[in-house]
1. As an exercise: FRET efficiency 1/(1 + (r/R0)^6) of positions 74 and 650 (r between Cβ atoms, R0 = 35 Å, to 0.05), calculated from one structure in 1, 2, equals 0.00. Which structure is it?
2. Out of 1, 2, which structure matches 4.2 when distance in nm of label points 7 Å out along Cα→Cβ at positions 34 and 322 is calculated?
3. Determine which structure produced the value 2.4 for distance in nm of label points 7 Å out along Cα→Cβ at positions 378 and 450, calculated from the coordinates; the candidates are 1, 2.
4. Ranked on mean count of other Cβ atoms within 10 Å over residues 26-33, which label among 1, 2 comes first with the largest value?
5. For which of the structures 1, 2 does the calculation of helix-only ellipticity at 222 nm (-39500 (n - 2.57) for each DSSP H run of 4 or more, over all residues; to 500) return -6500?
6. Given a value of 150 for volume of the Cα convex hull per residue in Å³, for residues 434-625 alone, calculated from one of 1, 2, which structure does it belong to?
7. One of 1, 2 was used to calculate relative contact order in percent (Cα under 8 Å, 6 or more apart), giving 9; which?
8. Can you spot which of 1, 2 the value 0.70 was calculated from, given it is FRET efficiency 1/(1 + (r/R0)^6) of positions 58 and 338 (r between Cβ atoms, R0 = 35 Å, to 0.05)?
Structure 1
Amino acid sequence: MKLQSYVMGAWVSGVGKGRPVVDAVRGEPVCSVDATGIDMVQVADYGRRIGGAALRAMTFHERAAALKETAKRLMAMKEQFYELSFKTGTTRADAWPDIEGGFGTVLSYASLVTREFPNDSVLIEGDMEALSKNGSFVGRHILTSKPGVAVHINAYNFPVWGMLEKIAPSLLAGMPVIVKPATPTAYVTKAVVEEIINIGLLPEGAIQIVCGSVGDLLDHLNEQDVVTLTGSASTGQALKNHPNLLVNSVPFTMEADSLNCAILGESVKAEDPEFQLFVKEVVREMTSKAGQKCTAIRRVIVPHALIEQVAEALKARLAKTVAGDPALEEVRLGALVSAEQAQDVRAKVEALCGEATVVAGGEEDMPLAGLSHNAGAFYPATLLRCDEPLSANVVHSVEAFGPVATLMPYHSLDDAVELARMGKGSLVGSLFTADDQEARAVILGTAAWHGRMLIINSDCAGESTGHGAPLANLIHGGPGRAGGGEELGGARAIKHYMQRTAIQGSPTTLMAITREYHRGAKEIHDAVHPFKKYFEELEIGETLVTHRRTVTEADIVNFGCVSGDHFYAHFDEIAAKDSFFGQRVAHGYFVISAAAGMFVHPAPGPVIANYGLENLRFVEPVPAGTTIQCKLTVKRKIKKAQRGDEKPNGVVVWAVEVTNQNGGPVAVYDILTLVERQET
C-alpha cells in the first residue's frame, strides 16, 4: 500500500516506487512512502491562497472552537490510533503522551485562546505608548496573521503529538500548514490528518500533508512563510542553511535531539526519597518510547560517593524491565522504530565505549515477551559508565537515540554544573535534591544551557509530570545543539506565526484599527445609559460622564466600619499627618465603590453581572472634601460563544477614570461586565 498525501484538496499518490516501511515489532510490510511528482509550488500556493484566506477570515475564537471540537472527536477515535502505534514499536503507556497528549495539547491551546485572546482577527499587545506631549500622536503594537504557509517537518518518535503541538498554534494564529511527517511513522500521522479532513471543521487548505520528500518546496518559500523542524542536529543544520531560507529570511525554528542530563544532588543520601525518585526517573526515561525521545536522559550525573549505589540500583531496576510485543500490558520496553535505527544505536554505543564501559545491557540477544524470535528492531536498555567525564568528549557529543544512558560521577557541585554545560545545549535537564540552596546554585549555573529545567524532591514528585513531559503552556526548546529555537510556550507559540507591527497615529485612528478605545480618542455620547444597551448596540468609545459626589468624613468612617479596614491613614489623624499622605484619606476601595454607585443603572437591563476588575491604579489620595466624578468608556467587546441554555452574552471591558474637582485622575482601571446579546 502506498501512503497518499493530502494536497490541493485531494488525496494523491506519488509516481515513484516509494520507500518501504515495515512493522517495527515483526518486520512485516506496512506501506511505502513517496511524494514524487507532486508540484510543491502549487501546494504552497494552495495553502496560502485557499487555506490562509479562510483562516484569516475567522476570529481567534472561531479557530479555537473548530480545533477544540476536532480534538474532542479525535479523542473519541483514539483506539484506532493506538492500534497503529503498536506497529511503531511503542507500548500503550508510551503512546499515551503522543496520542491523547497530542489531542490534549490542542484542547489546551484552544482553551488558552478562548480565555486570553480577543474574539477578533487582530491581537493587541501591551499598552498604548504616548509619543507626543499632548497625546494626539500615540503608538501601539498589534499582531496580525502572516499570509504565508507554515511548513512543519516532524520527527518519527511522536507522529501525533509532534504534529499537533505545531499545527495548533499555527492554525490558531491564522496560518495554514503543510505537514511533512517522518517516513518511518508517517502512516500514523496520515491517519490522524485523514480524520481531521473527514471531520471537516477546519477550512479547506488549512492543513495539507506530504508523505514523502517535500522535494523543492523550500526553494519556493518567501518571507511570509515559516519552517519548523524537529529532528537530528545534522538535518537541522543542513536545512537552516538552505540558500532560499537565508536569502528570504524565512523564519526557521529547530528543535534538535540533545544530550539531556539528570543530576543527583550532592546533598542526597542513599536512604533519601530523592535517591529512589532519581533512579526511577532515569530508568523511565531510558525505556519510555525505547529511549527515542528528544527529551530523554542521556547523561546521568551523580556524586562520586554514590556512583556504585546508583549503578547497582539502576541495574536492578533495568533487570525487571520486560521487553517485547508492545501490545502486551506487561511490556515496558518496545522496539526501536526500524532496523536501521537499531543499527545506528549499536554503532553509537560502540563509539561511546571508547570512553565508557557497559554496566548493563548491550547484548546482541534479548528475551522478548510475546515474540518467538527477534524479527523487529529491538535493542536492550543499556547503561554505560564514564569515570573521567570532565576529560571526555564523546559522551558529551555523541547521542545513541535509543534506550541508552551514560553514568558519570562528579566530585563537587561545580563539577556537576560543568558536566551539565558540556552537553552544549539541551532541551531539558533535571535535578533531584531537597536542598533549595543547592537547587538555586545548580539551576543558576546551568539554566543558560537548557530550554527547560525540572527540580524534583519528595514535595512535588507525586504530581510531577516528569523529566520528559513538556506542557503546552511552557517553552519547549533549548540553546546550542538543541536547536536554538522554541516550541510550545502558550501564547508565545501562537505569536511565533504572526507579525508584530508597531502602529503610530492619532488615538481615534488607532481605535478604529484595533477596535479598542485609546485615551484621547473621540468619544461617543448618547442620552441612553450604556447599561440599558445590549452587547450589539454598544460602540467602542461610547462614554458616560457621571454626576459629581463630594467625599465626606462620614463616608470614610462608615466604609471603615462596614469593611473592617481601620488602617491608620483613614482613622489616625496624627499618624496620617506624619505619613506619605499628610492627612487622613478615603479608602481606595471606597473610591471605586462610590464610582460604581455613580455609573451603574439600577434598573434591570442587558447587563447581567460584574465579571471582574483589571489594571487598577490609585493615582492620587482622596481626603474628605474631595469632589469626584467618573467617566465610563466602552474599551473593548468580546463576543462569547453561547453555552447550553444560557442567554447569549459577551464581555464588555469598560475603561473607568475617576477624577477630582481639578480634573486630575485619582483612580483608573478597567471593569468587565457580562452583557446580554440579542443575537444567538
Structure 2
Amino acid sequence: MARLDATTARALAEGRHANPFSVLGAHGGQIVALVPDAARLWALGTETVELKTAAPGVFAGDWPEAAPYRLRAEGAAGIWEFEDPYRFGPVLGEIDEYLIGEGRHRRLWQVLGAHLTTHEGVAGVHFAVWGPNARRVSVVGAFNNWDGRRHQMRKRGATGVWEIFLPGLAEGEAYKYEILGHDGRLQALKADPLGFGAEHPPQTASVVRALGRHVWADGGWLGRRAEAASIGAPISVYEVHLGSWRRVAAEGGRPLSYFEAASQLVDYIDDLGFTHIEFLPITEHPFDGSWGYQPVGLYAPTIRHGRPEEFAALVDAAHRKGLGVILDWVPGHFPTDAHGLAHFDGTSLYEHADPREGFHRDWNTLIFNYGRREVANYLLANALFWLEEYHLDGLRVDAVASMLYRDYSRPAGEWVPNVKGGRENLEAIAFLQEMNAAAYGGAPGIMTIAEESTSYPGVSKPVHAGGLGFGYKWNMGWMNDWLRYFSRDPVHRRHHHNEITFASSYAWSENFILPLSHDEVVHGKGSLLGRMPGLEGEKFANLRAFLGMMWGHPGKKLLFMGQEFGQLREWAQAGQLDWHLLDVPAHRGVQNLVRDLNRLYRETPALHWGDCRAEGFEWVEADDAANSVYAFERHAPGAAPVLVVANLTPIERVGYRLGLSQGGAWHEVMNTDSAHYGGANRGNMGAVKAQQHGWRGRAQSGAFYLPPLSVVMFSPG
C-alpha cells in the first residue's frame, strides 16, 4: 500500500473517504488512525511508536506487518488508551451476506443491529445496518462525541450492508447512524432499524441491548399452546394498552413496569378467566398518542415499561398462568419521523418513492415497499423475531385492508394500479402469505390474526389453498351491526331485527374473532356502557345482554380493557382505567358476569367447539322481530347442547314457547339478570321442563320466562 498522502488524509479527516477500511488500521507496514480529539497518538505493541500528524485528527507511522497494537492518545481530555476498531476484520460471513442480498435471511436480527460479542479475542459491539445507496455510514454516540468521522463503517459489497466492530463498548450504550447520502448530503441521525432497545422518549437514539437475558420457564405451556389456539378451543382475549391499564399514583402516575404487570395484570386476567392477553403495540414508538401504531423500533419492546428481559419475564409469567400472549403488529406503515426509516439512506429505501403508492393519507405515514425483497425480508424476520425471541403466541396484524388495496382511502387518479391493472396490492398479498407460512412453520402452536375490514376472500384460508394464511380474522361486520343495534332504543329494535341475525349468514366464511376493541371506545364514540340506551339501570341491563349474547354467539371473543366492568368514560391513553367504579355494585356485577361467561365458555364444549364450524349452530327463533327475541342452540360432538335466548326489550316475556332438541329438564346455566350481576334476579327457578308439545318443527318445546333486556342460557342434563 502506498504511503498516506495529503489528499487521502484530508478526505479521512473530513469523513469523505469512500473506503476508510482500506486506509485506516495497519496496512503495508504502516498504521493510519483517525482520532479527531487527539493532539498526539502512539501505537503500543512490542514497541511504542508515536504516529505523526498527517491532517487534523489523522495520524500515520511505520509499524511491523500484522503485529497487534493498541493506541494511546493525548488531548484536552487527558491521556487514554483504546483498541483501534480498524485493526479488526469483518464479522459478517459470506452466507449471511448472500442471504441478505437475496432477501431470504429469516433470522435477520441475528446479523444486523447491535450485538455484544467477542471478536478476535476482544469484547465489544458489532454494528451492522442496511443502507445500499449511502456514500458513508458511521455509528455515533457519546463514546465518540457523536462524531461521524470517527467510526465510519465497512461496506459489504453489493448487499448494501455496512458493519463495524467497536471494541470496549458495553450494554446500555446509546447510538445512532450518521449517513451521508448518495448526493453528498448528511441525513438526520437515524435510529437502528434493528435496534433491540431505545432511549426513553422524547430521546430517540437506539440502545445496545443483549437478547436472551431471560431464563424461560414456559416449556409446559409451549408444548400445549397449539391446542389452545385451535378453532375448536375456547379463545377469549383481553386487549390491553399497557400504559393506561393501571398507573402508580404514589410515583407521579407512572405506568406499570413489565415486572409489575407480570403480577398485577396477569393475575387480574387469570382471575377473570380470559385465555389470552393481547397487547396494543409495545414496539418502540416516539409518540404516546399513537398508542404504538406508528412504530419506529420494530425490534425493540418500548423502554416505557422496562428492558427487553423484563418484557420477556412478563410473557413468561403469563405462560405460567396458562395465558397466551398476542402482540398487535404493524407491518402496514411507519411514521415520517426524521430519526426513523423515512428516506433512510438518502433515498426512498423502505418506502415507495411515489406518494401514490408510498404515503398513507389517513395517518400521514409511509407505506412499506413490499415488492423490494430486502424490505419484505426485514418485516418477515421481524414477525419471527417476536415469536422466537419473546415466545409470543400470536400476532394480530393491524390495518390489513390498507395493505391489500392500492386504492385504500384514495380517490380516483391518486393511486397506481398493479401490473394487471387491478386495485389489489399483489406485493403486499405475497408478503402476508409468506409471513403467515413462515410464522406457522417456524413457531408451531402460534396464531396470526388479521384486522381486515373488507370482504377480501380467504383471509383465514391456508396459503396452499390460495388464502392469505391467517389463523383468524376480526369480524368487523358483526361488531358494526351489533353495536348499531344495541345503541338503538328498544322500541325501534323490531325494525332492525336483521342487524343481529345477519352475522349468522357469513359466520363460518372465515375463522372469526368477535372484537369489541379499543377502536370502539375512542374518538368520541364513548364507552360501551355509554352507548347503551335508557336510564342507568337499563344501560347496565343492555350491556349485560350484549355481553351474554356475544359469548353465546359463534366466534372467538375479544374485549378491550375496562369494558369488563362497564367503564363510563371513553378510553384515554394518558390516564388509567376508572378502577374506583368497582366499588359500585352495578359495575362489580358486570365484572362478575364477564368472569362467569369466560368460565362457562371455557368449560362448555358446545359454546366453543363450533365457533368456526357451521354444524355447531342452529337457529331456534330468528324471526320474532315484533318481540325482539332471539334464540339459537350451540352444539358440540358428544356434549350437551346450549340454548341461548335473548329478550332485547324492557318487557318481560312469560310462557314464551321455544322448540327443544331433546326432552327432560333444561337448566339455567347463565342469566344476565342475576342479582350477582346487578340484575333483578328474575328467571325460571333453575330449569324449564321439556313438554311433548310440538313447536316449529321440533317434537318437544318449553315455556320460558324471559327477563327484560337479558340473555338466558339453558342446557339439559
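1. Source structure for this number: 2.
2. The read-out was computed on structure 1.
3. It traces back to 2.
4. Structure 2 comes out on top.
5. Going label by label, the one that fits is 2.
6. Going through each structure in turn, the value belongs to 2.
7. Traced to structure 2.
8. Derived from the structure labelled 2.
Just so you know, all these numbers are worked out from the coordinates, no wet-lab data involved. Source: prediction; values computed, not measured. Cβ atoms are built from the backbone, for glycine too; each structure is taken alone.
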